[in-house]
Every structure is written in structure tokens, then in C-alpha cells.
Structure P
Amino acid sequence: MKITGIETYSNTQLCFVYVNFDNGIQGLGQTAPFVADISAMVMYRQIAPVAIGMELFPGCNLQEIEAKVKNLLLDPMAPGGPGDLCEKIALNQYKHLGSHLFRTLSGLDTALWDALGKLLGKPVYSMLGKQKRPVAVYGSSMDRFLAVEEEAARMKKLYEEGYGAFKLHSAYPNGFNVDTGPERTERLLKAVREAIGDSELYLDVNGNYSVEYAISRFPLLKEFNVSILEEPCEYWEVERTREVYKAAKGTGIYVTGGEQDYMIPQWRAYCDPPAVDIVQPDINYIGGFSRSLWAANLSHAAGQLSTPHCANRSMLPVFSSHYLIVAENAFPFMEYSIEKEDWTDDVVMDESHKVVDGKYTPSDKAGWGVYINPDWLKKADHKVI
């Protein structure tokens, strides 16, 4: 399968990638959201000129490709696969190994996986030897300023709809031990715990805490049975997170992190020795599905669990659900945004792209099993490379 062309459809929020092959197959992927028009330019200027002409599993017949794809669960970067192609492109851009490159490469990598699924007539999870199953979600609030009473009310509604776990935000990203309102964390945890009974409750502070302050919050988290403290310290200061992780051992509080990271040494730092209990690769930030599987395997070997960062309803829940079906160390819940999202609603199309009774079940169609609303595509900026 040789790449003959790449197309992007983008606006400032979203960028979808279509990869065309010499056998007529077209794969669909997505770059990281937000300032996605920049990703479209990076694809056009830096990635596509290198990718066009590259081949997936050159010289292999259909049966051989099927066997090699199944093996990607164990070795996501194996020669000839999507991960291998994307790493070669990344190394070609060795002076630009920053966030925007990997945010854009995720669009190519996910499109390559979709194309392989269409070639083999199987969903991605099935290509990797797994069976379709519903994935439980946790209702993830992205709002740091919503009135405590309103937050508790909408969490109660989700609880009544079958959600079994919930995540809250209460602090400024990369802050200085400061809530977004007076004692917001205390008031929020109390109100939401009363609303959701014994359901799982998580707190994400987006790097707001110092090591000492994070540890000082443990009694409060224990009081309201908060089982996860996400990204307690600045994400680039892994040693600080490791100190919090060590202090939390035996408390029943799990420390999580990793959503922002894309460089391999940073991921090794999270896993060897462990700095968190649960790793959270964002499939669109880390550089794609292949690199996410690599992070899953690395963390599994370290005895950690994993679940993707999945903070919007673009194609990310699609990718994340397949990940949680195939990863050996999958956490029981997948993140799912509960916010009003005009920029994603009615964009990714398929009857499977929704939560029912607190669970998200991916499509059983080939590849990712979804398509993009033609009306959205008509309004997007279209580039052909």
C-alpha cells in the first residue's frame, strides 16, 4: 500500500486527515484539536512531502499484512507499520521535534490505521485480535468556574443515567496552590459526593500543586473518597509527581499523569521507576495510536494501568475506546467530556458515537468505523497534497 496523496479539512478547532493509497483505499484520521489550522499547515509543509510515496508493509500480501498488523499490539513500532512510518517522518524533521509535529503526526498515524482496517475489512480492535465490547466512561467536567450547586446537579443527572465515575476540576492550570474560587475544592467535593453516592470520584488539578501542598490535600481527598489525583504537579517536573506518587502509596489515592507528553524520554521517566499509578497518553498529543500503544506496553511492563486522556468528543473517543479494548493494562473507565461542544457535535458521524447507560461502544465497521459530516467538510479549509 503506497501513499499517493494526503488531504486535510480544517478549521481553527479540528483537522481531519484523509490519506489516499495506490489501491484506491482512503484512510481517515484526525490531528490534535485546537489551533488545528496550524496542524493542517504542518501536514502540508513538513509531513506530507515526506509521507507521499511511503508504503505500509512493502512487498507483503494480504495474509502477511494481516499477521503483521496483529503483531503490532506487541510491537507497535514494528517495521512497515504506521508507527514505523511516522517515526521515520519525525526523525526526518529532527530540528522540529516539538509538540506541533506530533500533534500533526497523529492525524497521519490514525489515518494509516483506518486504511489498514478498510484493507482487511475489520475494525482496529479486531485487527489486533480483540472483540468488541462496551467501554464504561467517566463523566469528565472541564469547567473550573461553574457554580458548585450546578456542577453537583449535572453530575447527579449523569449518575441517574448510568455513569459510574466522575472527574472534577477546581484549580488553575500550572498554578500556585490556588483554587479558582474560595475553597472550591472542599465545597465541590462535598456537594458532588452527596450527588453521586458511592460512585468513583476523581480530581484533576492540571499541575496546580507543589509537592508539599499536594500531600497536604490527602486528608481532604480521603474524606470524600477521591480515588484519583490527576496531574498534581507541573507535567514537565516528573520527579515532583513521583514524590507525590510515593507519598500516596497505601492511602487509596492513585496519582495519574502523562496527557501532555509526546517525547519518549519523558514517557520512560513516568514508567521507570514509576512516577504515577495510571498513565494517560492523549492519542492526538503523543503522536498517534501507535505511540499510544507503545506507552501502554511500557507502562504495563512497569505494573501501571493506562487510560487515554480524552477531553473532547471529536474522533478522540473513537480512538480511545479501541485503545481500552486492546491494551493489556486498561483502566476500567474512559474519559468522556460532558461539556456543551458546538465545535464537535454532529461532526463525527456514526450511530455508535455516543454514550448509552454510561458506556461507549465503538463501531464494528472497518477501521475506525466513522465518517465526517459532509456539511462540516464543505465549510472547512481543504488542502490537497
Structure Q
Amino acid sequence: MEIIFILSMVLLFYIYFGYPILLLLFSAFSKNRKQSFNAKYRPTVSLIIAAYNEEKVIEKKIKNSLAIEYPNDRLEIIVFSDSSIDRTDEIVKQYKNAGIKLFRIEGRKGKTFCQNEVVKLANGEILVFSDANSMYQTDAIKKIVRYFSNKNIGCVVGELKYGNKRTGSVHNLVEGENIYWKYDKILKRLESNISSVVTGNGAIYGIRKSVYVPLEDNMNSDFIEILRIVAKHNKVIYEPEAVAWESTAENSQKEFRRRTRIVTGSMISIIKDKNIHHLLNPFSSGIFAIQLLSHKVLRWFSGVFLILIFLLNILLLGKNVFYDLTMLGQTIFYLFAFWGFISEQLLLKKAPKIPHIAYYFCLSCLAMLSGVMDALRGREIISWNPER
């Protein structure tokens, strides 16, 4: 019991604190620093926007896309509709004369299938993938494509921010998520400097069309596509200056479902895709394997470690003062998390940040645990319903 308790604590500490420290050490000795770029490089670009029942945001997204600072004759804007049943298609068609292309795909085939089909029709040398609720800063595409002047670069992952893009403000409900993304931003920057980042995000990432790999319908595209690119010996870098803004899920239930869906899809994808299994082996993939295992695979099991630590700590109470202190620490932490939960339910707008951060951390760990269990049960997610 004591061995499992200590091991669970060590692994949980490593995932969230030890791994960043390890990256800092690797970075200090790494020769692979910030990638060079050509700021004047202007390849043809296809901006591909994923949409399913997005009537509330699609017009705003189209206007945002039309305002992007990039030569009109070198930017193609495509919206694919995965059998939307609201006014999404109707709204997109209104912008046909502005150059917006609509591709409707019947039968609710899922995001990955739709991407594969649209890529076949896209004319751009660079494919930039976006979600319908992701609003780009006007220079975002310029910031992405400048790196593709380097032939070794296969993918550039942009920066996703939450809140109001003018004020940078976030409400208490997403305070924990905002902190999480700031933390993840540090990891991506270090990973990019050392080797390659291990994941993209559906909001903003660009891929050289010549290295794009069509994926199976049940694959999580913005995760497995990045791994396939790395497997082909192309580099995936992170560019924090290429910024997209989003509003997050409105409540914890939506956030829980969103994160569960992401982990389920990612875990099933990595289990089934034999083309990337060697990336998990440090003897064949070196530092990148450590990054993938630490940043993703081990983190998915955070909820397991939390539960083990709590339950075993109860059984070890009274054995010595160390276990009494760890139980006290856990009790205080979970009281803060409960405070965060209550303040969300009561819609308190001026509650302290710490309870929201603690609550979001617990919510994330439980959602990842739910995702792991769904994946182990073989639950495949092909169609997607954006949480708005």
C-alpha cells in the first residue's frame, strides 16, 4: 500500500511539475533552438473551417476570416458542414460572392472524414485548420506560414486563448482553464525548442499539404495528424504569436463532456494507429517519446493517481505523521475545489481564483479518467457536437 501510495504521488508530481523541470534541463543543453523563418514568405493557403450546427457563430467567423491580412489571391477560405441541420449552410452561402466556399458532406461522417475529403479539393500549399468559434488575430496566418519556408517544418501549431480578445479578461468559470492553457503554452514552447510539440489544437494549426496524411474516421485529427507528421521525420513547432481566441464551455458539465471526448478519441487513436507506436519508445524516438508519454499518456491517468492517493491515504492514517500531513493537505485542497464548485453553481463572479483552479484541476482529472474508461471500453467517437 505504501509503495503504491508513494509511487502515485511521485507520478502525479512528475506529470505537472517534474516534466516541466525536465524540459527546462533538456532545453538548457539542446542545440535545437527557435526555428528561423522568412517573414515575407507567402505560399497559397487554404483556411479550412469545421462546422456542425454553428449558426450562432459562423457569420462572425466568416467576417473574421475575411479580415485576415493575407493576399486575397493566395488565400482560399473553405467551410465544411458535416450535415448541419440549422441555418449554418444558409449563412455561409450568403458569402459566396466574397469567395467563401461551402462543402456540405451528408451523413454525419465526423470531423476527420470531412477534413480528409476537403483536403482533396483544397488548392493551398498550406492547410490551416480552424473551428467555427475560433477568432483569428488578423496576422495569425502570416505568423504561421512564415515557418514553412523551412522545408523541414511539416506543421505549425498556433496559440489558443480564452476570453475577450480586446481586454484579455476571463470570467471565474474559466479561470482554471485559462491557467491550464498558460501552463500548456510553456510546455509547448519548450517541446518545440527541444524536439517537436506532441499535439495541436482544433482552433489553429497549419500543415504542409504535401505531408498531410488522410486518417481513419475514428482518429482524433489534431492529435494523430501531428504524430504522423513527426513519424515522417518532419518537425512540428509551436508559434505563440499566431493567436486565436475562443469562448470556452459555459459550465462544468459541458467542459467535462468536451475533455472526456478529447481523451477518449486521443487514447483510442494512439492505441489503434500502429504507424505511431514507435514514437512511444524512447530507444527509437528519443526525447520525443518522453514528451509524448509525459505530456499526454501519463497525464490521462491523473484521475487514477488522485483516487489511489486519497483512498490509500485513508488506510494509512495514523501510521506516522507523514500520512497525517498528506491527508490534511488533500482535505484542504478538496475543500478549495468544493468552494470553486459551489461558487460556479451560485454564479459568484468575485470568488478567489484558487478555488476555481482547484475545481478545474479536479474536473479535468475526472474527465480524463472518464475518457480513459470510455477508451478501454472501446467507445469510439466519430461525429462531434461542439460544446457552446
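Upon calculation of Rg/Rh (Cα atoms, Kirkwood Rh), for residues 156-219 alone from the atomic coordinates, which of the structures P, Q produces 1.01?
Of the structures listed, the value fits P.
State the single structure among P, Q that was used to calculate FRET efficiency 1/(1 + (r/R0)^6) of positions 100 and 268 (r between Cβ atoms, R0 = 41 Å, to 0.05), giving 0.75.
This figure was derived from Q.
Out of P, Q, choose the structure whose coordinates give helix-only ellipticity at 222 nm (-39500 (n - 2.57) for each DSSP H run of 4 or more, over all residues; to 500) equal to -11000 when calculated.
Attributed to the structure labelled P.
Quick check for you: by mean count of other Cβ atoms within 10 Å over residues 124-131, which of P, Q is greatest?
Largest value of mean count of other Cβ atoms within 10 Å over residues 124-131: Q.
If mean projected area of the Cα convex hull in nm² is computed to be 17.5, which of P, Q is the source?
Of the options listed, only P reproduces it.
Just so you know, all these numbers are worked out from the coordinates, no wet-lab data involved. Note that the coordinates shown come from a computational prediction; the quantities given were computed from them, not determined experimentally. Cβ atoms are built from the backbone, for glycine too; each structure is taken alone.
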